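Peer 1: Listed after this line are the structures, all set down as structure tokens.
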Structure I
């Protein structure tokens, strides 16, 4: 695209052109300041009021609208002040004025009341969003390419003053670098039927159709992932990332909207961050940190002062972030993969473990972070927890399978690094801690105890024992998966080669791991990055964001280091001391765990096809009609895709286990010979 600011490609209007323009109802405060390109047709400019410096490119050609309507490019019925207009642009019906914009090629601007830049603007960059703490204690400074992981640092590491100071300094520098007294409307953009646009920059292929008010923001659209802004939206102090859609009367204030997000149907959000593939419809958000795939679809749902990711909030879900003492200073954490049922309530501060189902109203401050994959259920104002029970839920597995398929990001440059793994060092370490907690409760309270108390929650004896079994199975499933995957990458023929294959190449990955809003990484690497930022070792924000990408790309390498530690712990032997029988026993435990969990999923799926699930089918018939109607709508249990996948998974893993055991047995025989 040519440089719109290059004056050498423009010329002054000649006398005949000026006369033609005047006859067509045009006027200018100074015709000498109206410059045009080599190809200019004055017949394509009607009823235009020019003021300030205006440059117009090639206005030949046509544009086509829905319904087969074709119009000549040009400017019609508009007031233009201090604007540069590219080639093949169509401008029609600017009822008030357009001022201080560089309008690139192939843009359509129609039926706009007001569109202008007033003074210098950073277009939403550098705005501090009061996420989590409404009073601003965890404010996150936003910029065009903010990732969920950098935002995680800004929100949760306030105690690292040097880190926050360095990051905010770099974001301020970026905001200063994009500051301008001129706006941009990128090529192939369409802005139609909008009322007021002030201090907003639009990337290429932007669509703003019917917006009521846009003020101080960036629309970071591009050819691969256009941004779509729809009817009736009100937005101020915002950044919208590529591929996002905002429509239908949505109201946003002080917000960052990530790649592939969808907000609509009168959704309301203030001081909130929404990262990749979040969805918000009907309800409202206040001061939330919405990690990837935070989803809420219901009118009565309020998400407030919480951090969420891979979360589905049911209708009527809400939280309380103050106790009417020192104001709205409390916040909570709902770790990845959790769900809230209809009319659920959580009193902040609280911390909900990964992949937990929250049901009912919880009036006590709970921390279940070391009991992932649980049900947190309210009964008679008490919070009861069933540890690990979500591991056997088909809903959990279905969610994990659908997230990658529902990734709407088309931009080649992905801002957020997303790890979709259900079982990872992050969740498995939580389960290990959970096992320790449950066994400790059982040991301390004794065999006759029927109800156990843990951090403002209650656990029944049967739930505790099931939790121990489920966590143990999941840990063996993860470890077996890692070992088999590792062995499949190596062509081992001897015990020495096998041990060498299993031995990690470095120490990175040992110890605790964290979930940085979608990115799962070792804490050692996270702390190293933080120290390097504090030492001012990075020139710009891009270099820091690249470090997150490097961690994400190295996940499986780091994961094996952690899994090898677990292997040593489970076998009680160092890698160089492992025997073939140790691995065969491990794979047998893995096979038993995988098949056991799959069989639980199979039984859970069966519930969807029981007779009581057929209520409402076969409207005017008997039970035979009811069953037939059900199968026509839902299909039969045997033909269900998910059920068939479970059956197939059991068969595949059984064969894989047998194959691996046979391979290890051959190595053992070779070793003995």
Structure II
């Protein structure tokens, strides 16, 4: 005890001493910009054309190898997807080592080997460096390319494409690049089910033979190695790599920027929020004098939580979780400036207006000196931290080679960053942020956002999910004037089993699970009765949550804390507690608004109240979607894959949105009139 008190006294006296020396009422002055000293890598070249850069770093007993094949951008055309399939096939064995043996040895050594269609990366402890280099070289020079593996990877690619067809972010990226660069440009083309089905095993092998060669290859070695030793090892393992005939490819011109500011809209009826991308092409290269100024200007606009976009859309208006911008550089002239945000449907139009306003602001208003100083300080800090990673240093060395940069490019980098002035910011913003020629790519639910987007005054052009121009979608679908909410409810009841069958249901017990991420599951248990009793338990690896309603009172519990429900919460849960709320809706209180398209299906939109809408298929009568809105945003539930249990049809796939993400709960078990007791709701 006496020892502990002494420690506290010493700490207290130290704090007094420190406070006596520092005036905390004044912000400390920043020190001088750190001087960057980047080690010049050792270099050599093999007879086959492979160029090697070696960066020795003995801080840790590790070594990494990065192989980059510097071909010009390659257009795949009607067989787009070849590069993706080849990249997934490479690194899975060699002609002399079967796939399983290859992967097992890499795992046994605690190493990593990964391949792309024109790249490779390997990492291991330095004591295994020679063997990992040998395996990497063997996999690059003598890959095990089999038709069986081709078919497997092709099927996986097709399955991934199907999954992404409902991804708003994927569609926004695809349409954005296609419209900006052109669908015939290597940077603008995209992979479809049709192009993948055009690919044969021979196409993949031919692509490898034509493009995966040492002609334009660079191997960067970083880590605890000796230059002379590694040179001998590389000469030994890569010497047999055959130089190929140089392939000359022509790169088409990118699409010109838009003639005027315009909205390019893609209708996604399943979208629970809109993806917005304000973008224009730029011709910016790393060796340009404007390069550092362009980076700082972009950082001020949308480089992080202190950027203009973030401060406006998130902090001031609460439209989104985050808004950012980026600007690219390319020696081939195919790069873009983009400002991006994912926002709630009801504020899509306002977000477009505010994003354009902030971009125009940085072009017309002189940036505040403190904001400029802060942006530089943050950027410099991130840059210096990056230098702690030896791989970053290696990438810098490769950048100098590939982009024809001066050798002192990075040693003078921070000097150029700190030399950027407020006038430079305004100048490069006007040069590269072309709001007057920008495309405002918006992917969202047209029936909810188009009317307000039209009020922005910006012309709107419509495209499908593959960047083909289309007519404006028809959002108002004619409805039988005799149709009403009661008829929709009765059609649903009839579709799932009929009133007589449903009246026999006193309770429903359900279990389901959803995958949060690979290998991480979320489990759901739910019980409902006709007595306004409701139980929901959600278990995740991070903990569990419980919600209980027993008639007119209820509580929630999480992390060991129990909280009684408020009156509003009780009312909300009561609406969900009935096994079949539609039976109650027959008595009135709900309204039929219109027919809408939901994932290509015509659906009646029923408004339960001001915050809840439910959609029922016109053709089947089944419930397919429910949307709840609040100040925090909207939450959507999808119902699919109906199966019969005890004479009643239940959805066995329940999709639930959480912000931009969607989780599909797969129902494992449903019990009717069993597995539920009053004790469950205590």
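Peer 1: Could you figure out which one of I, II the value 8.4 for distance in nm of label points 7 Å out along Cα→Cβ at positions 126 and 486 was computed from?
Peer 2: Working through the options, I get structure II.
Peer 1: Given structures I, II, which gives the highest value for distance in nm of label points 7 Å out along Cα→Cβ at positions 158 and 462?
Peer 2: Comparing I, II by distance in nm of label points 7 Å out along Cα→Cβ at positions 158 and 462, the maximum is at I.
Peer 1: Something else about it: Taking 5.3 as the value of distance in nm of label points 7 Å out along Cα→Cβ at positions 102 and 510 derived from one of the structures shown (I, II), identify that structure.
Peer 2: I
Peer 1: I've got another one for you. Between structures I, II, where is relative contact order in percent (Cα under 8 Å, 6 or more apart) highest?
Peer 2: With respect to relative contact order in percent (Cα under 8 Å, 6 or more apart), the highest-scoring structure among I, II is II.
Peer 1: One of I, II was used to compute log10 I(q)/I(0) by the Debye sum over Cα atoms at q = 0.06, 0.11 Å⁻¹, and the answer was -0.49, -1.30. Which one was it?
Peer 2: Going label by label, the one that fits is II.
Peer 1: Can I ask one more? Which of I, II yields 1.66 for Cα Rg over 2.2 N^0.38 Å, for residues 574-661 alone, as computed?
Peer 2: Going through each structure in turn, the value belongs to I.
Peer 1: Who wins on distance in nm of label points 7 Å out along Cα→Cβ at positions 142 and 502 among I, II, i.e. which is largest?
Peer 2: II
A short reminder: the numbers here are calculations on the coordinates, not readings from a lab. Model, not experiment: these values are computed from the prediction. Cβ atoms are built from the backbone, for glycine too; each structure is taken alone.
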